[in-house]
Structure I
Amino acid sequence: MTSSTTASRFAAANSVSPIDPELLRAHLHCADPAVLLAVLAQLTGDHALLDRHVDAISYVPDPPEMAAVADDDTVAEIIERLVEVLGSTDRPEPGLAPDDPALFARLAPLALGVVMGEEFLPMLLEQGGFHSAQPVLPRTTPLPADLDLAIVGGGLAGIAAALAAAREGISYRIFERNEDVGGTWLTQNYPGVGVDTPSSYYSLSSELNPGWTSYYPKGGEYQDYLRDVANRHGIFRHTRFGTAVELLVWDEASHRWDIHVRGADGSRSTEHAAAVITALGYLNRPQFPQLEGRETFEGISVHSGEWDPALDLAGKRVAVIGAGCTSAQIVDSIVDDIEHLTLFQRQPHWVAPRKRDSDDVPEHHRWLSSHVPYYANWLRLKAFWGSADSAYPVVIVDPEWAASHLSISRANDMLLQDCLGYIDRTFGAGSELAAKVTPDFAPFGKRIIRDPGGYYSALTRDHVDVVAAEPARVTSDGIVTPDGDLIELDVIIYATGFHLDFLSTMEIRGRDGTLLTEEWAGNDPRAYRGGTVPGFPNLFITSAPNTNPSHGAGNNFGIEVAVHYIVECLHLLAERGARSLEPTRAAYDAYVEQIDRAMENTVWKHTPSAHTYYRNDSGRVIVASPWRLVDVWHQHRTPIEQDFVIR
């Protein structure tokens, strides 16, 4: 894809080019009037507009968004005023938000359709892309020229870290083992692979994309987005592709990290950097089940994480092992092409129904996002709010309720009833198939699945069977069920997930040669704010233990929060004239204790029967964060200096 093509496809959302008034009117009439009123108030700065129209706005439940409605006269007046403002040759440049917080405090509940506390407003300004993360520490001392960064990984987190480094004028290099940026969205290409977080939100707040064609785009479209961001910001020039980091060693004498890398050709070299940001996910190595005879199968065996794009499933007898999100996407995608499908399900997941008839983004949303300032920002923020802390009560245990219900609270039960209703509508209440797909734990006990559109219905097809158990063994001809039946197959698809690797595939030696794997012995990884660990100076882990916002939103939120915090830590070093920092053991232990204490009140601790990678073998939750997003956001505004050893 050429840069001119990507530049046009991912045009800036706040375009100020001339707009055809009739085309503008046509698209505005399709839009949410509350969002249009918010945009108009931002463009004009006129509070009187809100006073005149806000009482005419009302809301109707419209999952997954709160949609606004207004009478025809109000809508017509808002639209005509917008046409006038946007058609003016001297209309204001976009750029409100931080300079008028009082106005934003009125606009947010108007556009989102809910009243929120003041604590949310700074986070919403940032997550809506109205402004970038705001500095907190003084910037009186320039960052030293030798404060350079090594970023390990070129996916979403690596790109976010690179953008922040460039904004701060920090020299950086990305080490990427693949031959392109993208991370997960480069390497995962199984049938149906896609984003299950709303696309308007699952992106970088500083890099809005008005051109999403789907509310939940397939992996290729998301990969295009990441490549475009990297291309426009020159990130490719700072990236060493085909380069895997094998070993990190802290050099106390130089206060720098030695970075031992291996090229695609097997060559090895050592690089150096003042600070290291690991931008790696923790689910990278495909995991196969321990099945007797797995290697004896004479057909085709493939793991979803190692998909061969040349594999043709047409007319094949296929088994899919696994019942998580990946399995749902694959089944949804292949069911029409194959001769027969057998789904082996160790444990069912709760599956939420698709809330729209189609995932296609309407043309008016894409057109207005590209031509009307702030429109894309509000769409992003509506998607964020609908999938973020508004969902937090669903994962918090009400002990009195949980004592007599499968669900853990009234809020959790609303989701459970929605999912149960979906099961009954699809399979028939009380049917054998309904029983097979109904979990015996509360929703969110393991990662909930969003039906991509045809997963549940696929399971009802005549040529699809569901085996509510793991395979007993594999033979040369197929799979033997626990009941002793042989299912003859042409293809076995292992949608069985990945090993949980919190940097365990890379050797990291900190101060005094301490290994990170020793610090995290017993599969018990821990971290202080910003993914920092005592004994490992200037090491920042973006996908750290207990940072996944598992009740809602997406990992892009955690990434942006971590990157802002890392930048603040680097400025703390500059302000103190120091070269390294690491959390104290006391601060680290206290923070982890806070996490574990808060976790006791969550669904992940309350549902031990749910098989989930969120917990380690001892039962400690090591992936999910127990807090609201707004709490995590405020925790990471700036480092607490007394919690660090600064040298």
Structure II
Amino acid sequence: MKVFLEKFMGNSKEQVSGQFSEADQLQRQVTALFGLLSSILGSDKLVLKAGKLEALQLMSSEKIEERVLALQKLAFEDPTYDTLPTMEEIPAILENIQEEIADIIARRTVEEELEKKIGEKMTQRHEDYIREIKMQVIKENAGPENAQTLKKLAILEKLDSKKLARSAMEILRPQCFEEIVGQERAVKALLAKLASPFPQHIILYGPPGVGKTTAARLALEVAKGIKGAPFVKDAAFIEVDGTTLRWDPREVTNPLLGSVHDPIYQGARRDLAETGIPEPKLGLVTDAHGGVLFIDEIGELDPALQNKLLKVLEDKRVFFDSAYYDPNDNNVPRYIKKIFDEGAPADFILIGATTRDAEDINPAVRSRCAEVFFEPLTPSAIQGIIRQAAGKLEVELEKQIPEVISEYTIEGRKAINILADAYGLACFKQQQDNIHEPIKISLKDVYEVVQTSRLTPYVMHKASEEQEIGKIFGLGVAGYLGSVLEIEAVAFPARSQGQGNIRFNDTAGSMAKDSVFNAASVIRKLSGEDISNYDIHVNIVGGGRIDGPSAGVAIMLAMLSAIKDQALPQNIAVTGEVSIQGKVRAVGGIFEKIYGAKQAGIKKVFIPEENIKDVPTDLKGIQVIPVKTVAEILEEIFHIKINELAS
């Protein structure tokens, strides 16, 4: 560029050297340099720049010295130049100005080339950006769908559009507490513990099909309307079955408490996995926050998972951990950071239901929960459920149907199923016979359902108003269900005096066999009879495997009746351990045993006086007589004194 200027300026000199003076030559050089600056900067910008550098007047001056000074200010952009050059200094100054202008032109050329390249890059980037936006819009509009997925979606929507009529169980499910039959005490206890300003965690015990789940759901609805209760109107009722709650000890999956999906192995969401961020998955305990978490069959829950649940009950939060979580990573979304740093909220009321015995439940869980026991349904309760269900179905029943169904089950749900099956059968028969009348369920329909379902009467031993020698009802219990034990005995004189023997069920336990020998001592003490003079056979009808001492009194009475040839009433039952002194000792399961006796039609039950506190306060339909000794039972049964028995 400098060579170009020198050539340009040199040619000018050669052209005028022979025609003009030296002053004219310098003047023309100055004018040419001003022209170059004007072409570089533009005339407007040149004037503005001259104004800022105080060179505007100098540019329009007639004096070459002032114009050269203006060139210095403009070329070097320095307003401090204020000394006018002499004519001798002007050629050297113009040389310096030429070099500076050459540098300016070189820089301007480089800048223009850079700006051109930058413009090209910006244009390319802009086009790429527009292309990406277009692709994103296309993806958003198209989504992940294709012809196959859309076809499957259409099939699902078509299936979803088909609806069957509601099932009988859905229609007949209790909608209020008044429809839960036979559980008045349990419902009252449940409400007292849940519908209060300070609700408690609860475990519901009881046999299946008696209304535990329905009662829990209804109790929450009642609690929402109680003044001062902590439950809001939209409080959740989260229901889950403990038998299906499986989890991975590595915490890869835990539907109850929640888990963390790591970005590599467990697969966090794509946008998180790409940045290496773990993704917490909240569990049912957080879904139940502010409401009720109902775990059916809580006794089947994994013991380790139970312990983890206890920790959540204490903290009222669930805490998560992951080796991939970095609290200092700015890419971590705030909600994930909050979950890892503070935990997820899990403040709920736990209601667990189980068909197991209380002793089978984790003691740590029991210690944190109030306990409510649902009662086995009596035949009268089953009959009430059947009549209530018939009213909802708007069908007519033959008079004996409720009683017949109550013989085949003690579960309300099962009773409803039998009735629903009989209802369906009656509908089918009417359609076949082309009968257009209100549905009526006959006893024949019920028996047909019973036969096709291979059902057997639940209560095998029934009381009667007769009396029999050597036969009496004892009482047993298994889980929450009490039952009657039909105990019988026969006695024959021994072939040789004092060489008689006693035979008892081989399947009976050692404690039950000991009761036989205790009974022998009591019989000798009360009646003076030495049982070694008799061959005695004691039998539990049906071969029931009994253990424990609670059948002791019943065994003693059966043996005494056989020896003394005294008939026993068949509408009574007895339970209690017999001591060798003739005392009746306390036994367990009194509550269940009494209900078992009611189901068998027993009118009178003898229990140890020490168990009087276990008898239900509102018991109806059966008489419970507490006794201290066997003598009191004998006096009540035979209406004779002990001394009369010995004679």
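What follows is calculated from the coordinates using simple rules that are stated; it is not laboratory data. What you see is a predicted model; the values in this text were computed from it and never measured. Cβ atoms are built from the backbone, for glycine too; each structure is taken alone.
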Problem set entry | FRET efficiency 1/(1 + (r/R0)^6) of positions 178 and 602 (r between Cβ atoms, R0 = 25 Å, to 0.05) - structure with the largest value, from I, II | II
For this session: Using the calculated result -9500 for helix-only ellipticity at 222 nm (-39500 (n - 2.57) for each DSSP H run of 4 or more, over all residues; to 500), pick out the matching structure from I, II.
Result: I
Problem set entry | For distance in nm of label points 7 Å out along Cα→Cβ at positions 82 and 458 computed as 11.8, the structure of I, II it came from | II
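Among I, II, considering only mean projected area of the Cα convex hull in nm², for residues 122-385 alone, which has the greatest calculated value?
Of structures I, II, the maximum of mean projected area of the Cα convex hull in nm², for residues 122-385 alone occurs in II.
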Seminar exercise, completed: The value 16.2 for mean count of other Cβ atoms within 10 Å over residues 42-49, derived from one of I, II, belongs to structure I
Problem set entry | Origin of the value 18, 50, 30, 2, where P(r) over Cα pairs in 20 Å bins from 0, in percent was derived from one of I, II | I
Problem set entry | Winner on mean count of other Cβ atoms within 10 Å over residues 490-497 once structures I, II are ranked, highest first | I
Problem set entry | Computed 9 for relative contact order in percent (Cα under 8 Å, 6 or more apart) - originating structure among I, II | II
